[in-house]
1. With relative contact order in percent (Cα under 8 Å, 6 or more apart) coming out at 17, pick the structure among 1, 2 it was computed from.
2. Looking at structures 1, 2, which one was helix-only ellipticity at 222 nm (-39500 (n - 2.57) for each DSSP H run of 4 or more, over all residues; to 500) calculated from, given that it came out as -22000?
3. So if we calculate distance in nm of label points 7 Å out along Cα→Cβ at positions 118 and 262 for every structure here (1, 2), which label has the highest result?
4. I have 2.6 for distance in nm of label points 7 Å out along Cα→Cβ at positions 174 and 270, calculated from one of the structures 1, 2. Which structure is it?
5. Here Cα Rg over 2.2 N^0.38 Å has been calculated and equals 1.11, so which of 1, 2 was it run on?
6. Quick check on the output: 1.5 is distance in nm of label points 7 Å out along Cα→Cβ at positions 86 and 102, derived from one of 1, 2. Which one produced it?
Structure 1
Amino acid sequence: MRFIIICCLFILFVQNTDAQVFYRRSEFGIWVGSSNNFGDLNTNYGFQEARYSGSLFYKLNFSHYIALRLGAACAHVSYNDKYSSNIYQQIRNLNFKSNIFEGSIQADFHFFKYNVGDFDHRFTPYVTLGIGMFTYNPYTTLDNKRYFLRPMGTEGQNLEIYKNRKYGTTAFSFPIGAGIKFWLDKGITIHLEVVNRSTTTDYLDDVSRTYVGRDKFIDQTPSPYPLPAELLQDRSYEKTDNPIGIEGRQRGVSTTLDKFMTMQIGLSFRLPTYKCPDFR
């Protein structure tokens, strides 16, 4: 709700800006690049499972040094414990994937004067920061079948005693990053940017706290096959004859929230200015 209010205020501000200034300073652009998850899976900030990302944005340049942008982005993040250098995490043997859809508002601050069409001010590094809201829904595969993890309550979320571990599919993000930009033509700018996003969730990868024990997931019906949740909450049985998923044993680290990063290249297109005829 707070994010929607901010966006509405931004739109109202733009609508009250002088029309000629608005069009001269407005840009639309596109980003493409990679994305990475940094959470309880991938604690060493590895890039073995870099995935795709892309976004569209609108930018309003207030001056040669400051700009404000609205963005709509999508990304795919994933990680697998098999890439970890930590032996315990390798035995833990968890993995996940998730699609992310994010809306954000960010402020850009240029280090140098930047003026499209001016050869003396063609290039600048910059920093960017803002706030966003995104959706996510972690899933994994078992026997080539996809399973979404949140409904399974892999850390006991479906039990009354662990109901405080429940999580949703939306969270806030706080983008902060840096980039460089330079204009190729009077209406076209190229950007290179790296943005890291802190979030308000620790379940982007469905891992946060402790195991609750395999017995909590045993099927009470007379079925010869275990429930998928029983097999997915602790996959160390695929690596060892002595599974590690004992109730109370560490599964993740709840003291730090999850992050994800994008590294992208982009093009933006500045809208042309047309002088309107005077009305007499």
Structure 2
Amino acid sequence: MITNEIAPTSTDPSELVDERLVRWYFLAACTFLGVSMLGGLLMAFQLVHWNPFNGIELLAPGRWRMVHTNAVAYGFLANAFLGALHWAVPRLTLHQVASRALSYFIFFAWQAIVLLTAAGIIFGPSLQTSQWVAAAASKYHLAMSLGAQGLEWGETPFWIDPIALLGLALVAYNFMVPIARAKPPLYVTMWYFMAAFVWTFLTYAMGNLMPEYHVAGTSAGAVGGLFIHDLVGLFVTPLGWGLMYYFVPIMLKKPIWSHGLSLVGFWGLAFFYPLNGIH
């Protein structure tokens, strides 16, 4: 995968990888996984007509179902992927991320985004009837919806979306810099990672902004279904496959059979998955 000519023996991986930050990301991922499972359990109680919190507005199963899905996608998976990226990218490129300070900022900012999303979903509808919200909406002619958007898997409150997109752009910058500095040819893992940075940004923007502001009716429903489809295939899949191509050869102590064949798989995903239909 990496020859001695490209990876000199004097390079110490511990100098490239901030292992403390990697551990923090995986700890955050496990924490949000637990939160998401509790939210899913609360929703499951409702499905069997046994809700121990009946009548408690802030523990309504409908709200916690949205906390469940968002905690899985952006709390568990995103944190786990970011931790793995901070481990794999510097080792594959032999360069540190663009800025370790930016890495720590992204870590804390992303946890804030996930927590604020959950807070907006849980508390937003209850605060919606507040007088100050109605006054601000009337004064500035804004739809001051503090709670979840009416989009499946895109329930993040409208005021979270631009912050999340900025965070995704910063993530792309932080990892694209060492990838750009790496000596060619790039291993297939880097192809998947670079594509994921672009696809995730575009997919999030499409699913959270287009149905809310640019298309309506059945067209909005189709875009929403495509968003769920692409969130799996253009966010989870390229990052998961990229990490698979990194970790599996290390675990087996054998290189992949054909790098060219792995790129066929990459371009197959790029050309045939995005517009394949709704999920």
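1. Considering all the candidates, the number was obtained from 2.
2. Of the structures listed, the value fits 2.
3. For this comparison of distance in nm of label points 7 Å out along Cα→Cβ at positions 118 and 262, the top structure is 2.
4. Computing distance in nm of label points 7 Å out along Cα→Cβ at positions 174 and 270 on every structure in 1, 2 gives 2.6 only for 2.
5. 2
6. The correct label is 2.
Taken together, the values in this text are just the output of simple stated rules run on the coordinates, not laboratory data. Predicted, not measured: the structure shown is a model, and the values here were computed from it. Cβ atoms are built from the backbone, for glycine too; each structure is taken alone.
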